[in-house]
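Input: structures, listed below.
Each value in this text was obtained by applying a stated rule to the coordinates, not by laboratory testing. What you see is a predicted model; the values in this text were computed from it and never measured. Cβ atoms are built from the backbone, for glycine too; each structure is taken alone.
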Structure I
Amino acid sequence: MDAVILAAGLGTRLRPLTLERPKPMLIIAGKPIIEHSIKMLPPQIDRVVLVVNYLAEQIEQHVGQSFAGRSITYVHQEELGGSGAALSAAQYALRPGQKFLVLMGDDLYSGEDLQEMVRHTNAILVKEVAGPGRFGTVELDATGMVSAIREAGDGSPLPPYLINCGAYTLDHQYFLLPARLTPKREVGLPQTMTQLAHLSASKGGPKRITAVRAKEWNSIGTPEEFALVKALPRFSEHAPKSIRP
């Protein structure tokens, strides 16, 4: 099974930390984020497609053509334009007819959560929080399946909030969907994906999108979040190796 890691972004919210290195190469517990990400992948993943752009040579030099027992394929995204555009850049690098996992290159996930994700064909990782902050929210229907994903501040429902953790399981039907834009006029992966839940009968009917609830997830989108994650016991430089990711 393939995993796509979206690692092309400029990391503008993380500056000055990203002035000379890409987000996935920031160091947590002595290792770059990208190394944690690959090592946390479930055993079903035997191949990783890395979508790169900004300072891509640093990622390629560190990861190489194979890492942690998995083959690595690089896709250079020439023009940045949102998570949906990044995933579309990887379309022809993916093995046809198979489902695949998608992760953000600047987030840290748990192996247990990713193992649950690959059990499904269409799924999104979510986490219940008291307030959504800068994150988009996920809405469920009466059966507990995903019905909508909203941008941050876009009329979110009352609490408790389910925020989008930026991990998805998809298959190639995703690439047949019309691209949906975010308010920033970028192609949004979740906005495009949620069309699966509303397909007409002539296009195969609605598809169930499972909301997998994260047991552990850490976003590293700002210098403040980076400092908080580095202070967590599991990522501490002094933590026993047995509890590090």
Structure II
Amino acid sequence: MGGATLIAMYDYGGYNNVCFFAGEVRRPERVIPRSILLSIAAVGLLYLTMNVTILGVVPWREAMRSKAIVSDFIERLYGLRAAQAVTILVLWTTFASVFAVLLGYSRVPYAAAADGRFFRPFARLHPAKRFPSFSVLFLGACSVLACLLDLDVLINALIVIQVLVQFMAQIVAVTLIRRRRPDIVRPFHMPLYPLTSIVAFLGWLYILIASGAVYIAAGFGLLIIGIAAYLLRAKKVREWPFAPEEADA
């Protein structure tokens, strides 16, 4: 169950990509939640329809061993040429997905660098198009290197790292902001808070535990490296927790 849920979350990965464009969205407090919920519902319906349709033609035991199940499905119905055409369409859709996610995630190191909390090159903008060019190129290069890994290893590693560094940490951060920073503007609302946060945290924890000890250890290792890097930088620039007491006051 845990392994299947991990794969399912990978399949749905990207639903939150719109959050990285929040500064470029009109009325984000209205548009972003609706876009996420509608996209999850639409993708879920399409995904279920696609799987039921394929399993109606290709036996599930054979489908499990297939490396290109959609192409195999089309080939059985319409022949090799049609399967080749569909394969091209699948690759095109994959490229579009990677392109969108790359543009979204590149905003994260850019925003940190622009705020003075990350390496300066990541704050560079393209002189004409005004997008974070260095960040896009860096993440693109990392993605190319990641393609050298086995797909199963890559999927498990990506999800575990995101669960530890991003998803579970965000749930804790939302709670801390709500409790300790009532002065800042908070246009987003969470129905049934804090129950929603608790359920989400337990769900991510379950996926994390089911991923395997090796991936959990690797995730915690990266987390420790990230914390150490932050502390070294914070000490250098005298930020929290190394900020002078008068600055805290």
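In terms of Rg/Rh (Cα atoms, Kirkwood Rh), the structure with the greatest value among I, II is II. The value 5, 25, 22, 16, 12, 9, 7, 4, 0 for P(r) over Cα pairs in 5 Å bins from 0, in percent, for residues 15-54 alone was derived from one model only; which of I, II is it? Structure of origin is II.
When relative contact order in percent (Cα under 8 Å, 6 or more apart) is computed across structures I, II, the figure 22 traces back to I.
Comparing distance in nm of label points 7 Å out along Cα→Cβ at positions 63 and 95 across structures I, II, the highest figure comes from II. Here helix-only ellipticity at 222 nm (-39500 (n - 2.57) for each DSSP H run of 4 or more, over all residues; to 500) was derived from just one of the structures I, II, and that gives -22500; the source is II.
If distance in nm of label points 7 Å out along Cα→Cβ at positions 135 and 215 comes out at 1.7 when worked out from the coordinates, which of I, II was used? Traced to structure I.
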